[in-house]
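Got some structures for you, see below.
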Structure P
Amino acid sequence: MFTGIMITGGCFWYLAYILIIRVSARDRTIGMPLIGVAVNLCWEFTFTFVEPYPLGLKWSITIWFCLDLVIVYQTLLYGPGQFPKLSRRTFYAAFALAVALAFPLVMAVNHSFRDPWGLYSAYFDNLMFSVMFIAMLYSRGSSKGQSVGIAVCKLVGTAVVALSFALYPSAFPHSPLLWLLWGSCLVVDTVYLMALSRVCAAERRAAGLARQSWFTRAGRLAPAAPGQTP
């Protein structure tokens, strides 16, 4: 049962990654916050190659890692354009530094909490990730590089994976901190989904008003029909 629930949650995260890749390519921008890309890459590298999950689940982490490599490529491709005050070389150096710092931090958290499953590092990362998505939404002032589908998949995937561990307290490390991390991720992901939905709705209304305004202007500029007062 654990494996089935875990895989279900993982599938939502696969879909979230695929949608991030698709939207990033469509909008030609980074679809994942920069620090989140670095930490995700290091976490998935750790549990694919350094401290791999049991064989039945290792393939799941490996797929995430492969999708992450595509997101890293898009980050390096589109990222410099998102930070015009930084030179391309400075941007690449900053990203490399983020990766170099994230890897030992992930390892340190895992060993400090004696957590071979990486739950604490994963949900610290996830909470930070969720907060940065909200920051990215408001810093851009639009839904560019984001979608409601990504937000839903992230929310559901995180909740289902947390559920898979929560159902087996005897086998996996539980603590008030871990429950707080799970709950915080759920709350922040819900806030992000609601905020993004409102932004997307406002953009749709604005697009509708723009079309209506265009037709109104066109009507005003059209010559009056014979016998009609312009």
Structure Q
Amino acid sequence: MERFAAWSVHAYTAVGSVLALLMVHFSYEHDVELVLWLFLVAMVVDGTDGFLARHFRVKDVVPGMDGALLDNIVDYLTYAFAPMVLLWANGYLPGGAAGGVVASIPLLASCYQFCRSDAKTDDHFFLGFPSYWNVVAFYVIVFEVDTTLTVALLLVFAVLVFVPVKYVYPSRTADLWYLNMTAATVWLVAFGVITALLPDPPTWLVVLSLAYVVYYVVVSLWLTFRARPARTMQPA
């Protein structure tokens, strides 16, 4: 029974690859809202599979299966690859080959992000912008951001992948855990309501959702710089 439960958790994580396939398919069908719903489902799966893995001691019960690698593969597909397809296929990036070049930059940056050994720190933070390209794509669509600004945003966040700021890992970071998880849950609900009300969601709800994004960045910066030891002068 333990092995069945453990393998079921791996299967639950692996469902994300199917969600990514559907995201790509419906991106080319120009069903943007359905893709956003799939983003939401993928985020819920990603936010809960770790709890399940720890509860059912998956690493101990099925030691031959690398759940962290599986999680990274699925996250790369759903958080990076599929969002770039969505933006490129639906006119949010420059047309033709130029759009492909722009979309490739976040993908290449995320290759580095997902493969670095310290991408998730020992104290359970993400190091560097944690490839939340699905969130970037969501707000590009909600605000109907023009192509030039979208390109600028993608380039800025691609650079931030390499900047060693520690970003909160909502389900693992110990500092402010209850507040972080509550805020993240409210944001996911807001994501769903905004998607349901597209193309004209209420402004107050969009602002509320952005308030969480601002909170997330501010808390991440605070915890990053709070944790850094003060520099001491060295004798000449």
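Looking across P, Q, the calculation of relative contact order in percent (Cα under 8 Å, 6 or more apart) that yields 30 traces back to P. With FRET efficiency 1/(1 + (r/R0)^6) of positions 80 and 128 (r between Cβ atoms, R0 = 25 Å, to 0.05) computed over the structures P, Q, the top value is the one for Q, the highest of the group.
86, 43, 28 is what came out when Cα extents along the principal axes in Å was calculated for one structure; which of P, Q is it? Considering all the candidates, the number was obtained from P. Here helix-only ellipticity at 222 nm (-39500 (n - 2.57) for each DSSP H run of 4 or more, over all residues; to 500) was derived from just one of the structures P, Q, and that gives -23000; the source is Q. Highest-scoring entry among P, Q, by mean count of other Cβ atoms within 10 Å over residues 72-79, is Q. Taking FRET efficiency 1/(1 + (r/R0)^6) of positions 64 and 88 (r between Cβ atoms, R0 = 41 Å, to 0.05) for each of P, Q, which is largest? Answer by largest value of FRET efficiency 1/(1 + (r/R0)^6) of positions 64 and 88 (r between Cβ atoms, R0 = 41 Å, to 0.05): P.
Values quoted throughout were computed directly from the atomic coordinates according to the rules given, and no laboratory measurement underlies them. As the structure is a computational prediction, the values presented were derived from the model and not from experiment. Cβ atoms are built from the backbone, for glycine too; each structure is taken alone.
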